Structure I
Amino acid sequence: MEKALMARLLAAAGLTSLVSNRVYWVIAPQGVAAPYIIMSVISSVPGYTMAGKDALTESRVQVDIYAKTYASAKAISAQVKSALSGFRGGVSGVTFDGIFIASERDTFTDDASPSDLLGVSIDLMVWNKET
């Protein structure tokens, strides 16, 4: 699911025009230039029926967008939402039955330096099947 989500984002020309290929899982490399995106799986739960486990998995994925300005972070978040919100389909061997926005909030880095970054954090509910 992780590779497929990244592939879906990197295939979105509007997004890559803003962040290039700076989309990472869990942590960005040290010294990476802003803007960039970090994604993390917050939870992942397999689906079950009365007969046992089925092929469907529900995951909560947090997408953190960091940029030098609030306007830039919001522009990037709009592109992320355009690429993922409501998406259904296959990507890189994964079938997405639906990707939905669960929440969105503003954020910032707090390292007390002139390089503080502003951001937007989006929580997605991702329903997928590995094929």
Structure II
Amino acid sequence: MSQFLSKWHKSIKDRVVDTSIMIDEVEFNSPLVYKPIIGVKMVTKYLTAANDVINNSHFRYSSEFEDENRACLVFETKIDEIEVTGIDLIEWNDDGKMVKLSVFIRPLSAITKVGERMSKKLSEMT
């Protein structure tokens, strides 16, 4: 496992957003927003909300695939009665800093539930 992924897994376990592993212009592609979210400040806001919504006591990575400076992490969680399956597709540079994160979630009922919770959490943060 790469040093980057070790830090990523620690941040997930600790339920914190580690900005030290991001480039300043980090790009986040959310399943809920039609255009990329750019920059540490905005990405941190979305990932903090996601930590509260998705990274709950049911969250676990069920498999991962790593290839040089990118990884595909398959996750499972549960929100209320909804089973959520998703993918964190992460790219990082040679300095071990995240360049891009894209998140995919299924099924439709899960993305709807996540969207409701994320909207509420983000509005509480402003």
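What the table below lists for this structure:
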| quantity | calculated |
| --- | --- |
| Distance in nm of label points 7 Å out along Cα→Cβ at positions 15 and 87 - highest-scoring structure of I, II | II |
| helix-only ellipticity at 222 nm (-39500 (n - 2.57) for each DSSP H run of 4 or more, over all residues; to 500) derived as -11500 - corresponding label from I, II | II |
| Among I, II, which structure scores highest (criterion: distance in nm of label points 7 Å out along Cα→Cβ at positions 23 and 47) | I |
| Parent structure of the calculated result 16.8, given that mean count of other Cβ atoms within 10 Å over residues 31-38 is the read-out and I, II the choices | I |
| Of the structures I, II, the one that 2.0 was derived from, the read-out being distance in nm of label points 7 Å out along Cα→Cβ at positions 7 and 103 | II |
| Rg and Dmax of the Cα atoms in Å, for residues 55-94 alone from the coordinates reads 13.2, 41; which among I, II | I |
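Computed from the coordinates by the stated procedures, all read-outs in this text should not be read as laboratory data. Predicted, not measured: the structure shown is a model, and the values here were computed from it. Cβ atoms are built from the backbone, for glycine too; each structure is taken alone.
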